[in-house]
Structure formats: structure tokens, C-alpha cells
Structure P
Amino acid sequence: MSRLKAILFDIDDTLFSTTAFARKARQNAVRAMIQAGLDVPEEVVLKELDEVLSEFSSNYEHHYDKLLQRLRPACLQATNPALIVAACVAAYHDTKFRELAPFDDVPPLLADLKRAGLRLGIVTHGWTVKQAEKLVRLGLVPYLDPRAVFISDQIGISKPNPKLYALALRDMGLRADEVMYVGDSPAHDVAPPQSLGMITVWARRAARYGIEGTGIVPDHVVEDFEELRRILAREYGVPLP
């Protein structure tokens, strides 16, 4: 019998490719701005948008207003900028409605893990509503223990503070060695839970940062969730098909 009782997951670039999705959604948003009257080359707008995101963070609520302020396009003399921003926001959300989806191997594994009796949850960094919305749109809520969803903004503790993971363990009533954590960031998703004694898995397929030179050594490294499935069956005795 495996000692493993629960598996907690990161969301972004672990359960789906946040980076790839955001790139496509922003490109669609910029194209919508141009169609709405923004007379600036697409590559110029995208480059400026990248700077806005870098300077104000992805959680800032007025990226596109800032973008227009910086570009100062001549077209704004004849166009209400609110219409350009609205077209942009609508295109971004349309992309989210159409294309936000988990990696193909995520739902089957979560379904099998739930049937096997493991508690499944989330420890994620970000704004409460945004992160919760991702779980809903990804269709993953039915697989999760609703009492095991921990969002940094909601809790008041940010990654990589190990206290976020310690709180999750405490609320779930489990020991560190009974819980596995799966995430894409060595610094945020491997080192902190590992410092508490949790079992750590680095999911590297969409990871933005490598592990070389960090001194961080996860318990397992997986390319995809099929590889994770094999590890769980082979090394932890989880009854998986």
C-alpha cells in the first residue's frame, strides 16, 4: 500500500500551457485592435505590449490602456480609444472561450487518480478569481477536492514561501511525506515543498525555466502526465490502468 494520500498541482504551465495560450490570445487581441482602427504595425504593438506586461505584471488590469498611452497613435484623434480597447479585450476573451484547454493527458490521469482514492488539489500563485476561472474553464473542478484548492491571493501567502504549502498540509490534515506536489517551476514548485518533506515532481514540458545550475533536485522529473502515471503506479503502488 502506498503512503501517498494526496497529489497537489500547480496550474500554469503544468496543467496547460499558459505561455502558449497567452501568446496566441495577445496576438489575437492586437489584431483586433488593428482591425478596430489602430494604425500601428502588429509587430510594433506586440513588442510594446510585452514591455507593458514586463513593467506592470500580467495581473495588471489596464494593459491595453497603458499600451495606447505609450504608442500615442495618430488614429486616436479620430477614434474613441475605448472602442479599440474593447475590441482587444473581446478578442482576448473569445480566444479564452475557444481555446483554453488542459494538456490532453491531464483529465484522464486525474480521473483515474480520483477513482484510485487519492485526494487531488491545487496550490497556485495568482489572483483568486483568475486562477479559479482557469480551473473551471479547463474542466478540472470535478476531479478536485474543493477543500484542497489553495490560491495565494486568497490565502495571503505567495509562492515561493513554503508557508503556502505548509498551510495546505495543515488544512488537509496530512503529513508532508503523504503528499506529492507537481509543478513547472524549480524555484517555486520544487524547492519550497521539498523543504517541508513533500514529494516533488518537476513537470518540464512547458517550463519556462530550467533546473540546471539551481542546485534543486526534484524527486521526479516528467515530460508529460503519462510518465507521471507510470511513476505513480511503479513507485507508489497507485492502482492505475
Structure Q
Amino acid sequence: MTAPSIAVRTRDVLLFEWTKFRSVRSTYWTLLIAAVTALGGSVITAIANSNVGGGGLSLDPVASIFLAWLEYPVLALGILGLLTFTAECGSGQIRTTFTAVPQRLAVLAAKAGVAGAVTLIVGELLAFVAFFMTQTILSGGTNAISLSQPGVLRAVLAGGFCLSAVTLLGLGLGAIIRHTAGSVAALPAVIYLPLLFATLPSPWNHRIGRFTPVLAASQLVNPHPSVNFFSPALSFVVLIAWPAVALIVAGLLIKRRDA
């Protein structure tokens, strides 16, 4: 009997992971929480931005949309990512998975592909819906802006991509730690603790802070990025480097550990 081709095996592993991903309630709950908090926070920020003359917040009309995404939406999708791996470890199903697919790196890659693709689609939908909702609120005011203005489309697209990047970072942490509670505790530390570097005396706050995921993301979602940090292109590299490193470490550990 002829062994299936690499393309067929890849398709089967992806379908296997997709079936598991869409079969658990946590997927829908975390996506719902991310959507509600992202859109709700964006609307609240837009209302504040619409009242600048009356004492509201003077914020960039695009970057301010994604300020509301720094806590709950980011953490919700990060937790979705780590649960993609830790849920199987907790139930012992990971042994069955590795028995069915002995190529463990293929399993990790398939999990990353499915979780990354789904959250990228969801993230982009949220980013554009949030943008148009906030611009409806700001319409007629001095803070209204359109997608055709320089840097705006790039900033909105980056908002959705950032959520997918955090999902993959969570997946990497989950595969490294292999315990849900430990991974959930580590996730906010990895995302927010590096921001302490931003409190260092100048110029070190900028020189080191630009390597943090949050400040790299802020450069991407701002049509007028700060000159004190990396350019949007280099900030994009910094942002994807965090989940990439986490997944590489996870892949090395997966090959060495028992299931």
C-alpha cells in the first residue's frame, strides 16, 4: 500500500486540528469575550474622543480604537491560544494526538495554522467593524478619518493581526508550560511585564521598550508612529518574533518530552 503524500498528510492533520478547535466551548466563549470587549471598548473610547472640546481625551482617532484592545481582547485570544494545547494535556488527549500523528512538530504547526488563521480572520473583522463604528460616532467632528488617509488602512489591518499574533504567543506558552493555570498566569506577565522597561530613564526607555510586544503593536496601529521607536516595518518584525520564539522553544521541548 502506497504511503499518503505529504500534502495529504498535511491536509489530514489540519482537518484533525480544525475539528478539535471548533468542537470545544472555550473557543466560542473566548472569541465572544474578545469581540464584546474589543467593540465595546472601542465605542467607549470613540465617545470620549468625540468630546474633546468638552474635556474628553485628545487621542489619535485610529490608534485610540485599539487602546481598548490592550487588556481583555488580547488576553482572551491569548488564552484561546494556550488552551489549544493545554486542554489536551489536562485531559490526556495529547497522548492520543501524538499516537495518531507521531510527527509532533506537525501537530504544533497544524495547531498554530488553525488558531492563527481563525483569529486573524476574526481579528480583521473586529478591526474593521470597530473602525467603522467609531468613525460613525466621530462623523462630523474634527477627529473623523477615512481609510484612504495615509497610514490608516495599515493601522486597521495591523489591529487584527496583533490579535492573531497574541493567540500564537499563547499557543507557544501553552505548549512550553503544558498546564492551563500556569500558562494563564504567565501570559499577562509575558505581554505586560516588559513594559516596565518603558519606565527606565531616557533614552533607555525607548531603546529597550521598542522590543516589547505592546509598544511594537502600538507603532503598527498608529497612522503616525512615534519616532522614538522602531518603524512600523521593524515593529512588525519585533511583534512576530515573540510568538515565533515561543513556538520554536515549544517545538524543541515537544521533541524532547514525553507526551
Structure R
Amino acid sequence: MPSPTEALAVRDLLHDILGDGPVGLWLHGSAVTGTLRPTSDVDLLALVERPLGDTARVALVDGLLRVSGPYPPRDGRRPVELSVVSLPDVLPWRYPPVCDLAYGEWLRAQIVGGRLPARHQAPDLAVQITVARRSGSALHGPSAEQVLDPVPPGDLRRAMLTGVPGLLDDLRGDERNVLLTLARIVVTLETGEIVPKDVAAGLVAPRLGGHSALLELAGEAYAGSAVDDWTTRRESARAAAGALVALIGAAEPPG
């Protein structure tokens, strides 16, 4: 399927800023798997030769503010989620990896307020690199599998578990995304596979007992086939999240 226009705009932006462009730029997630939903981000992973300098960092963020659409999408542009990593930080692979720059629409307010995204340890890169290696589409350079080391299963599992407390902190106001992400963590911990969020909801919902309908609703809303209003479902969402965390705690690795 054609690459989203936002992804191509980010590729051009990186070329303009870096000259020869990045070592690699990979589109991953729903835009590649054919499950791009009405509220989906455009997920990108870029590999650069060395950490970005201040001038390049400012130019890249300024360009991303123009390219990326608001969340939820409403003006024809999709939100962009970009992670930039440098060769010295991820090759050879070690945990936790370092993200040189991360951009997502949840950061827009702080960026406009003058706080640029900083280098930071980012366990979630283990997930992004795994997805990019397995199914990413190269927009520049070789495939991710040719360039990036594989993430050991134990590190992928650690990354998933590390992200759970932050998800629970974000539950209020982001119920759909949090519940679906927790469901996807259950699937990954048990199978080693990383599946679309609505697929994860379908796989896990039958195991949630009285909370199954709520997770199904979240999956249907993500797919664009239902409308979900969480203002009257806050406590139910919290209970469903607790049930998902229990499944996460009981999950056994595959094999």
C-alpha cells in the first residue's frame, strides 16, 4: 500500500537537514500491516550516523510540527510518531537503548513552550526495533533487518513490563489506547508476536470475563466501527485495566 504523505514528508525533511539523509528510515506499525485506522499515528524509526547536533535537532522538530497532524486527526493530516536513534547508541544492541530524539503529538505543547525533546533511555525502542525488523518498510536505506541487531526476547519482555506503570498513570483521558496497549502486551508476552491493537483486543477480550465487552468496544472504536465515550466508564476502565495487568503478571513466555 502507498506510504502516507506524512511519512514521505518526514523522509524529505531528514534529507534536507542531514544532507545525505539518515542511514535508514523505516515505516512500521499499522501503515505497513494494512491496519491503518482513522485515529492511527504514522510510526517511523530513523537511524542516523551520530547524535543530532543542536541545529539539526531544532530544524527537525520545527519541521515535524508542520508535518504532523493534530490528535485525534481532524484536518486530513495524520499524527506522526518518530523515534531517531544513532548508530553508537544501538549497535551493538544493549538494554536499555537510548533514543536521540522522540517526537509525538503528546509532546507538541511542551515543544511549543520551548522544551525540545532530549536524549533519553527508551526501553520502548526494543519494541519499535523489533517491529521495524520484522515488518518495517524502508523509506530510505536498507531494510532494518540488515542494519539493526535483533532484540533478545528477554529484553523485549523487559521493555513491555517496564511500560506498564506509565500506561496506568495515563489511563484517565486515554482509556481506549491504554486498554488496547495492555492487551497487546499480554499477547506479546505470551506469544512473542506484536499484533495490531484491535487484533489484540479480539484475542484477549474473551479472557476478561465481565470486562470483555469494554475491551471489545475499545477495539471496535480503534477500528472505526464504533464510538466510545469514556466519561461514564472511568471506573469500569480502571477495573478492566486491573484485569489486564493480572493477565500480564501471569503471562508465561512462549516455548
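Some observations on this one:
- Cα extents along the principal axes in Å from the coordinates reads 70, 33, 31; which among P, Q, R: P
- Highest-scoring label, criterion being distance in nm of label points 7 Å out along Cα→Cβ at positions 68 and 116, among P, Q, R: P
- For distance in nm of label points 7 Å out along Cα→Cβ at positions 60 and 100, the highest value in the series P, Q, R is held by structure Q.
Bear in mind these aren't lab numbers, they're just calculated from the coordinates by the rules spelled out. None of these values were measured; they are calculated from a predicted model. Cβ atoms are built from the backbone, for glycine too; each structure is taken alone.
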